[in-house]
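Visitor: Alright, structures below, take your time with them.
Computed from the coordinates by the stated procedures, all read-outs in this text should not be read as laboratory data. Because the structure is predicted, anything quoted here is derived from the model rather than measured. Cβ atoms are built from the backbone, for glycine too; each structure is taken alone.
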Structure 1
Amino acid sequence: MSHAESFQESGGLKTGWAETSITPDQNVVLAGQFHARVSEGVMDPITATALAIESARDGGTQGQAVMVTCDLASIPNELRDAVRTRIEFTLEELRPSAIFIGATHTHSAPDPRLVPYGMEPCSREYRASLPSPRSNPADAHKYGMWPPIDLGTMLPGDYLEFAADRIAEAIREAWENRTPSGIAYGLGHAVVGRNRRLTYSDGTTKMYGKADVPEFAHVEGYEDHSVYAMMTYDRAGALTGIVVNVPCPSQVSEHIYQISADYWHDTRQELRKRFGNDIFILPQCAPAGDQSPHVLIGKRAEERMWRLKGRDTAQNAPRREIALKIADAISDIVPYAEKEIDWDPVFEHRSENLDLPRRLITEADVEEALAEARPAKEEYERLVDEIENSPGIREQPRWYTDVTKAYRLMERGERVRKRLELQKRSPSFSIEVHAVRVGDVAFATNPFELYLDYAVRIRELCEATQTFLIQKAGCNGTYLPSERSIAHKGYGSIPASTNADHGGGNKLVDWTVDTLNRMW
C-alpha cells in the first residue's frame, strides 16, 4: 500500500512549515550579558521557524498546535501576546492559544524584553521605584532591561513589534502550507551541553568556575548528550522538516558584538547540505539551566583536537564541532526512523496557566543582595555624572559598557527587595505551559532555564517513548534550580537568579507528567 493510500481522507495529520528572518536592519542592544552590547553588524542571520500541526477525525479538526522557535535569548509574554493578537485578527481558524514560542537562548540576538528579567508585567511600578538618578519612569520603560541612557539603537519595544510581525507571518504561512503528512522520530547522541557548575571543597558551587585549582571537588550535576528528532514527511514519503531537540543553549559566541544565531546557524547549514536546501529545521532548547556549550573539563585536549582538525578560530571551532556532531546524530537517526512513519498519529494538545509557589525571600536575603548591589549603585551614579559632564565620553568605543553593567548589578539587589514585598501580596505566580502528544511522542514547555534534574524525572516518569521538553518558552524565565544546587548557592541558584525553587520545580514536574500521561 502506498503512503497516499494509507492516508485516510476522513482523518490523519497535516503539517505545514515556514521560516522567516527576524534579523533587524538597525543596531540593537544584544541580550545575554550584564553589560549592554550594541550590535556592530551581523555575523549570521537570526530566524523564526514555525511548524503547524493539525489532526482531523471524521472530517473535522481534532486538534491543532503551532510550534515556533526563535533565535532569541527569551520570549517575553509581550512578544507572545503580540504574535497571538496578529493571528487572532487574520487567521480565524487557528486558535491563538494553540501557538507556543520557544527561544534557542542565543546571547547574540536583540533583547525584546520590556520589563526586568523575571518580573511580572506590572513592573512599570517596579521600574519607577529603582534608584535611577534623573530618569523619567515612563521614559525608562522604553529601554526595557537597560538604564534610561540613549545608546542610539532600535528600542526593545520597536524590535518586539518588528519581530511579532515577522513571526506572525511565518505562522500564517506555515498554517496555509498544511498538507497530509506523516511523522517519524528517533534518538541520537552528541556532546553539546556540559554541566557548567563546578563544586569546591567548601561545599559551594560556582557557575563557570575554575577546575585547575586544588579546591575543585567535582562537577555538580548530570549532563545529557541526547539528541531528540522528529521528522515530517509528505504523502510521497519525502522528508520535509526536522525538529531537533538538544539540552543546551546556543551560547558559544555569547560575548560577541554581532547578531548571531550561534551554533544553530552552523547546524542548519550542515543539515541542509546533507538533507537538501528545502528542508526546514526547528531547533528546540531542552532543559539546560545548568548546561552550556563551553568546555570546562579537559579544555586543553579539546582545543588541541580543534587545531588538528583545522578549525579556523577559537570562536568558530566549537560551533563547527557542535554542528557536525548534531548533524551526525540526525544522519544516524533518519534512515532508521523512516522505517516507522506514522501516517495517522494520535494527537492532543493541552495548555494551562499553572500557579507555582514563589521562592520565599527573607530579610537576610534582602540585606545580602542590597549589600552586594550597593557598590554598583554608587558606581552607576558616578558614571552617570561623568557621562553627563563629559559628553566626549560618548565618542569612545563601547563607552556604555561600565555604566550599563553597574545598572544591572544595582538592579539585582533592588529586585530581591521588591520580591520580598511582592510575596506578601502574592505568594504564587502563574506560568503558561503546553503539553502535546503526536503519536508516541510528547512535547512539553516551560518558561525557565530549567535544571536538568527536573528534565530527567519528567522523561523517565512520562509514558511517551520520547518526551521532547522545551525550555525558555514564555516569560518568568529565570533559572529554576535543583534542590542540591540551591544548597550549593552560586549564580543561577541564589534568590536574585530565581523566582521559584525546588518546590515550584516539583510542581512543574508533577503537572507535566500527569498531563502527558493522561493523554496515553
Structure 2
Amino acid sequence: MKSWIKATALLAVIFSSSTLSFAVRTCSAQAGPSLLPPVHPDKEKGTAPAIQAAPAAPAAPAFDGKAVYKESFELFRDMHMLLADPKTREKWEKEWEHKYDNTDAFKSEEGTDKALQELDYSLGQRFDYFFDPDRTKDERQQIDATMVGIGATLRLSKGAEIIKTFTKDTKREEAEKALLISKENRLEIDEPIEGSPAEKAGLRPGDVIQMVDGKDLNGMSQVEAIKLIKGKAKTKVTLTVERKNDKNEVTTLDIEITRAPVTIPVVKFKDLGDGVSHVRLRDFMSKNTITEMHAALQKAAKGKALILDLRGNGGGSLTAAITICGMLVDEGPVMVTKYRRGDKIVENEIILQPDLYLEEEPDEQGKKVMVGRPRTKLVIPKDMPIIVLIDEGSASASEIVSGCLQHNRRALVVGTPSHGKGVGQSVVQVDDGKRSFHITTFEFIPGRTPNNWYGVIPDVRKEREQGAKEDEQLNLGKELILPMIAQVEKRLADRNAQKKLHEDEFQKVLQERQKTEKKP
C-alpha cells in the first residue's frame, strides 16, 4: 500500500528549508513514484461556481488529544522513510505508541502539542517538523501567496553563519537555542514587499528590529517575534528599529505600521542592460510560482542572457521545481529519488527529453520500467547563457533546479555552497487540518549528483558581505555572463559567415555551370 494514502490530506506538495523569512518556512515535498505531470502555466482557468449562503456551522466537537496523537503516530509509522525497515519500525512502535497514555498530556491542547512535538523529534530528522494551529495557518497563507501583516521578509543577521556550523550530530534543541534572537544575532528586515505597509511606512533592507510594541526581542525565537509583528488587518504595530546611515552612524526609530492583507509576489524581473535579464525567485511554495516564473522567463527569452537568482530560496513545490527545470533544460536528467514503498526503499529517476519526460520507476515486482509523460515546453533558448546564483539559504527545490542545470552543464553556478538538504517531506494534516506535520519520506539527488549534507557546490565561489552596498555576487554574475554572450554571438556570426561562404561558393559553381551549358 502506498504509504502517503494514510494522510488525511496533503497540505501541499512542498519541501523547503527553514528560511529566515516573515512567514515560517519549512522543509517538505511529495514522496511517491509519480512526481508528474507538472502544472502547465498556460492551462485555462475554470469559472468559479456561484457562492451560496452556508448553513449555520454545528458546534465544534470537544478536542480529543488522544485521538489526534493516535492519528499522528499512524502517519509516522506508515509514511516515514526511516521506518521502512520492519525491525526499526517495531522498536519505534513499542516506545512511542502508548508513551503518553498514563500521563496528563492529552488533557489539554497545549499538552497534546508538546507530545506531538516529541513524536516529531523521535526519529532525529533535522527536517521533520510539527506545526501547531498558528504555524499551520501561516504556512497555508504562504502557499496561497497572501497574508495579513506588514509585508516584509526577515532574516537573522548571523543565521546563515550559525546554520553552517550545524552537523549531523547537532540536536534540534541545540539548533533552536543557537538561532534565538540576541545582540549578536539580530532580527533584520531583508526586503519590504513592493506596495506593502512595510514599504509605505519606510522600512528598509538592513533595518534591525529591536522591539515590537515595546517588547524586547532578545531571547525570542523568530517564530515568537513573527507572532508579535503579525495581527489583524487595520490594526497597528510599532517597530523600534536601528538604522545605519551612509556614514555608518546608528539612529533608532519608532515606525508605526498599519497591518493589511498582502499579496506576496515570488518572482522579480529586472533588465540589467546589455541584454541580461535578472530573474529572482523567492520560493517555490506559492501557488503562483509556476505562472510567475513562466511569465518572467518569457521576458528573459527575448534578451541575450539570464541570471537566475535562487539565493535565500528555501524551496517549496516539487512539481514547480521539475516544471521550471523543463522551462530551462532541453534534455538530460532532472533528479533521482529514493522513497519508501511499504517495507522497501526504491528508486525513481526523471529524465528530460525534447518532447517528453521519462520516468524510470520500479513496478510492483521491482523491475525498472520507463514511462513517458508530457513535459513543460522549453522557454529559454538552448544556446542562451544562464548563470545561477545560490547561497547557504538555497535549499531543496532550489538545489534541484541549480543542481539539474549544473549537472547538465546548462548553467554556470555562482555564489556559495547551498544548504545541502537532500531529503523531502510530505506535509500532512491532522486534527481536521488544524495541525500539520512535515514527515521525511524520500531522498533526492539533483541531476545525478548527491546533495544531502553536501549541497550544490558553485562553479565560481563568491562570498556576499553582510551590509555591503553593492551586490557583489550579482555584479560578478553579469561580469561573467557578458563574455558568454559575446561567445554565443561570435559562434552565431561564424556560423552565418560559414553558411554565406558555402552559398557564395555554390553560386560560383552555378555560374560556371551556366557558362558551360551556353557553349555550343
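Visitor: Taking distance in nm of label points 7 Å out along Cα→Cβ at positions 226 and 386 for each of 1, 2, which is largest? Present the calculation step by step, with values, prior to reporting the outcome.
Guide: Numbers: 1: 5.0; 2: 2.9.
Comparing 1, 2 by distance in nm of label points 7 Å out along Cα→Cβ at positions 226 and 386, the maximum is at 1.
Visitor: Out of 1, 2, which structure matches 45, 31, 21 when semi-axes √(5λ) of the Cα gyration tensor in Å is calculated?
Guide: Working: 1: 38, 25, 24; 2: 45, 31, 21.
Source structure for this number: 2.
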